[in-house]
Structure 1
Amino acid sequence: MRTEKMTAPQAGAVMDVPSEVQSGIWPRVVPFAAYMGFIALSSFFVVSTADGTPSTFELWSYPIKTLVVASLLVFFWSRLPELKTPIFVNWQEALVTVGVGLGVYALWVRMDWPWAIQGELSDYNPFVAGSTMGIALAVIRIFGASVIVPIMEELFWRSFLLRYVVNANFETVRLGTFTMVSCVATVVLFGLEHNLWLAGMMAGICYNGLLYWTGRLWPCIIAHAITNLVLGIHVLTTGEWYWW
């Protein structure tokens, strides 16, 4: 799924909480902030040419962005207890997770109505760099979208922000704790993070629901990964680059 815009808690709000709480915030916020920083940086460059194909900057910023965020996730991994649990606890959970991931994809590619899009959809066609380099860039794009992005985004949205809205000392809040305010806030902000804002809200509702049902983050990560992986396969097989 394309990620273009960001709304996050003000830095001052983080500085107002105790140091032990901050130590839990950084592992969940810094990778996301780095990813969004690259997107903000792209606003200073031409990201597509006159015919809509990605510029050299856009082609190569994604691999660099993926490497930076992946490195941050590896660095912080030991401080993220929600990632040290089993990916699935039973086959029912696995089945529902796969279903949610596929369902979000099926709805996503049908929700590109003009009124449900903010900004412009710029095509990311890696093959403008040539066939050999295009394959390498496509593999990196698939890897970034289906491995790095789901972990990074789920840590921020559903491990951190969903609980932070409930209590600034968010690590005292059980994963999957439901409140109407935190649910609506994360769904709306997750939607506004994407060009396809309505599709983003739909995905946010589905991933939130999976978190509430399982009380664990891995099912959300896997569902998100399946959505992005199948969407990537869709892009490569149809040539509909605007989904990227």
Structure 2
Amino acid sequence: MKIGLIGYGKMGKEIEQQASFSGHEITAIYSLERLFLSDKSPDCDVLIEFSIPSAVESHVEHAIAVGKPLVIGTTGWYDTLPIIKKKIGESIGCVYSGNFSPGIHITKKLIAELSKNLSTIGGYDISLMEKHHRHKLDSPSGTAHLLSSSIIENFPSKKHITINPEEATKDIHALHVSSMRCGDIIGEHTVIADSIIDTITISHSAKNRTGFAQGAILAAEWIMNKKGLHEFSEVFQ
């Protein structure tokens, strides 16, 4: 499989390394020195995009124009998700995720099961805390949104996310998501369920970017012969 990289930062370089281990080839690299939008005929079978939120929509449009399937690893653009889904339609295959680590998607399933059981028992409150490196732009993280959706879908008393502690104290239906940006933390996410009798935690801590890169390559393999917009969790169904 011939892969084109949109964005050549830490994730792009990790994908390049992992692709060679998987028997794939990086045949195009796009960065500020060579813009993806300027290439009318990319030499690749699939594109993997880790850039900035403001560039996602234009990258999707160009991928549609050149007829290449696309994997979107950038986060922080989800307010435009309905627009992008409509633009893609059935033109190309596209898969996105707040996190391409397979371990996170297993964690999401565990959180769903925990939320279902605790809502049946009653007496528990639940919240989420995430930590990332100081350069991460979006807050809460895309992974925090991914995991929060699993809580909201399965814990009936939580209806929406808030990052405001004051709102969380006043609105029992608000799922409080707290964020920290510090140093070089790759990514840590912890769900905390607390009652008067005990505390339950589910945590995922990324040791490096290898899992994200391997997941993005898995997504690229999966989307090759598909059309429409898909979320990475579909790979595990």
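Since every read-out is calculated from the coordinates, none of them should be taken as a lab result. What you are looking at is a predicted structure, and each value in this text was computed from that prediction instead of being measured. Cβ atoms are built from the backbone, for glycine too; each structure is taken alone.
Out of 1, 2, which has the highest value for mean count of other Cβ atoms within 10 Å over residues 31-38?
Largest value of mean count of other Cβ atoms within 10 Å over residues 31-38: 1.
Comparing distance in nm of label points 7 Å out along Cα→Cβ at positions 71 and 159 across 1, 2, which structure shows the greatest value?
On the way: 1: 2.0; 2: 3.9.
With respect to distance in nm of label points 7 Å out along Cα→Cβ at positions 71 and 159, the highest-scoring structure among 1, 2 is 2.
One of 1, 2 was used to compute helix-only ellipticity at 222 nm (-39500 (n - 2.57) for each DSSP H run of 4 or more, over all residues; to 500), and the result was -19000. Which label is that? Don't skip to the answer; put the middle values down first.
Working: 1: -19000; 2: -11000.
Of the structures listed, the value fits 1.
1, 2: which one has FRET efficiency 1/(1 + (r/R0)^6) of positions 135 and 167 (r between Cβ atoms, R0 = 35 Å, to 0.05), as calculated, at 0.80?
On the way: 1: 0.15; 2: 0.80.
For FRET efficiency 1/(1 + (r/R0)^6) of positions 135 and 167 (r between Cβ atoms, R0 = 35 Å, to 0.05), the value 0.80 is produced by structure 2.
If you rank structures 1, 2 by relative contact order in percent (Cα under 8 Å, 6 or more apart), which sits at the top with the largest value? Please list the in-between numbers first.
Values: 1: 31; 2: 23.
Looking at the calculated values, the largest one is 1.
I have 2.3 for distance in nm of label points 7 Å out along Cα→Cβ at positions 39 and 63, calculated from one of the structures 1, 2. Which structure is it?
Details: 1: 2.3; 2: 1.3.
Derived from 1, not from the others.
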